[in-house]
Structure P
Amino acid sequence: MSAEKKLDRYGRWIPSGVSARTVDHAELPVIDFAPMFGSDPEAKKQMAQELKQACMGVGFFHLANHGVPQSLIDRTFARTAEFFALPLADKMTADATQAPGYPGFYPMKEAVGGVARAMQEGFNMNFALPPDDPHMVKGLPLHDRNLWPEKPAGFREDMEAYFDAMRALSRRMFGAFALALDLPEDYFDALTTKPITLMRVNHYAAQPDAVDDEQIGGKPHTDFECFTILAQQKDIVALQVATGAGYDEWISVPPIPGTFVVNIGDQMTRWTNDMFASTMHRVVNSNKVDRTSIAFFAGTDYDAEMAVLPTCVPAGEAPKYAPIKSGEYVLGRVNNAYEGALAKKTA
């Protein structure tokens, strides 16, 4: 299937329209992550090769046997449903525009730095550091304190518990990526001590009659960090991924019970000299019910030098990218996406 194309705000050609083709697991593989909890190097190596193939292909895959209790995932979704069902005034007690940086609540149909989110609202949080941590004292961007709403009861506790579980999983995933790139399993450990790690809980309005691809829940984008771990609300198909050599079509990504969806971000593409694909994706909730998802964006330390990994440069060739600090790269990408809103709030 080949669709008509249009230019996005970054000058990239993408398929137009709101429809997508349903795919099977051959196009979006399921990676069994169980070996990363064991001590069998051969099992880890085999899993890492499967991971590598997925990352060199569409850049999206389902992660099974990830070790996060389903009870925690279900409780987190239930708590977020309580939060988004509150009156706007209650949600705005964590108004993101009233404090520095990225965390807090962003209402639906409001502009953030000039960028309207017509069909999406969300709550964001950072990797929390103590107030006396040097990053906090210095006021380093992307390390701002989290904002918490007054209601519902238990919201902060459940969000922090889920965040901690994602942080632990992301550290194991960095180990798996290292193995996939022919590096020691602990290669990224020293680069992820106080990482730029963001989490966003998304709430998308129902759009059963969606026809305008400019007014959808999540516009086409790639993620900025190394990779994203996404929990999708069960039984609701809304995530779409652009595929093909030239982004020829959109494919849908149905939720698979017991798995997360993982996608490569722009940092990992840069680390790997374009070996791993950071793929365009969007959300079109053309269902009769609202949809919630929880996205965990895993990155490296602010001061980590992002230099192309030595195992990703063919012999006799130069790296495609010059070294840059991880934080500077992500901050520039976030400010571009939010049209400077974050820069104003951290100035």
Structure Q
Amino acid sequence: MTLRQAQGGGRSLLFSRAENEALRQEMERDPRVVLLGEDVAGAAGRAAQGFVDAWGGPMGSTKGLIQQFGPDRIIDTPICEMSFIGAAVGAAMTGLRPVAELMFVNFVGVALDSVMNEGAFLRYMLGGQVSVPMVIKTAIGATGMAPENGGGTAAQHSGSMYSIFAHIPGLKCVTPSDAFTAKGLLTAAIRDDNPVVYVFHKGVMGLPWMAKNPRSVGPVPEEPFQTPIGKAAVVREGRDATVIAVSLSVHHALDVADQMSADHGVELEVIDLRSLVPLDRQAILSSVAKTSRLLVVDEDYQSYGMSGEIAATVAETDPGLLRVPLRRVAVPDVPIPYARSLERAVLPGPDRILKAARELVRV
């Protein structure tokens, strides 16, 4: 039995249902928590007009909330990201604890002024006189690793780009990989007094329009709990090399680790960062000190991103920790292609990870 199975008991939830439960429980606990975004109450706001049992947004994570909390707390917004992210900032400054659903991370470009110059910077600029306890919840990732119906969401709906948020002082950034951590991190983000960007990958949600990742279903405690922000998890122990990843890439890394163990007797240690800001640098360094080899897997772009920050952390602390040069498997600096074959070629899927891992340990 794994640690998460022991913590979750016998009850399993889809990733999307774990998010839904975290939102529901936090809104029950604290009347200041409100949810706003496009279609969060149902398609085009129809749920707010008669409380239709709508799907609950394109990701299914807000289903049923409008029925329980009503349109004053579950607020469908126009397609104008800058306005409703800005409204969330103002609401947070004046006593509410808003969760703003940014449908796809690519749309952050529309709202970047509200995210950065307002949400992230205002507490510092006002000398700590105000806090901005808000969550920006957004979907990341391409779908080309889904074996049946992946691909086709193209450049404007397939990005990860969490490194943009990690680069902005004043923001925390978390990205869970499984249902257990999804509930715990979303709960912790809502309760945090700072702006937190909570990013989730479409490929682990358990969505009906995508092939389901096997680990999108997992044990989750029914009672509320928090996963510490800024604390990585060793999801697979190993001795021969360290693989660091977030979100869906954690599962690809685990698949490769199982294959390497079966085929070559090589034991990869897999680290799920869970948080980009704060970054658990000690977990990175401790694992690399044990294995002396490092592979970073990142569905964001390779240049100026997470993989470079991890490499710098090791190099600036003790480059002698590495027996061989580290490897990075990330998205090359191109927009995500529409064509399924091209999309798969640029994503850090199991084939690319396996090739890099074999090179790293020379098998």
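A few remarks follow.
- Read-out distance in nm of label points 7 Å out along Cα→Cβ at positions 67 and 315, computed value 3.7, structure in P, Q: P
- Per distance in nm of label points 7 Å out along Cα→Cβ at positions 75 and 123, the highest-valued of structures P, Q: Q
- Of the structures P, Q, the one that 130 was derived from, the read-out being volume of the Cα convex hull per residue in Å³: Q
- Origin of the value 18.6, 54, where Rg and Dmax of the Cα atoms in Å, for residues 35-242 alone was derived from one of P, Q: P
- Computed -10000 for helix-only ellipticity at 222 nm (-39500 (n - 2.57) for each DSSP H run of 4 or more, over all residues; to 500) - originating structure among P, Q: Q
- With Kirkwood radius over Cα pairs in Å, for residues 227-330 alone derived as 13.5, matching label from P, Q: Q
- Rg and Dmax of the Cα atoms in Å, for residues 59-98 alone derived as 11.4, 29 - corresponding label from P, Q: Q
- Label whose coordinates, when relative contact order in percent (Cα under 8 Å, 6 or more apart) is calculated, return 16 (choices P, Q): Q
- Answer label among P, Q for the case where Cα Rg over 2.2 N^0.38 Å, for residues 139-178 alone, calculated from the coordinates, equals 1.55: P
- Origin of the value 23.2, where mean count of other Cβ atoms within 10 Å over residues 259-266 was derived from one of P, Q: P
No value in this document is a laboratory result; all are computed from the given coordinates. This structure is a prediction, so every number in the text was calculated from the model and none was measured. Cβ atoms are built from the backbone, for glycine too; each structure is taken alone.
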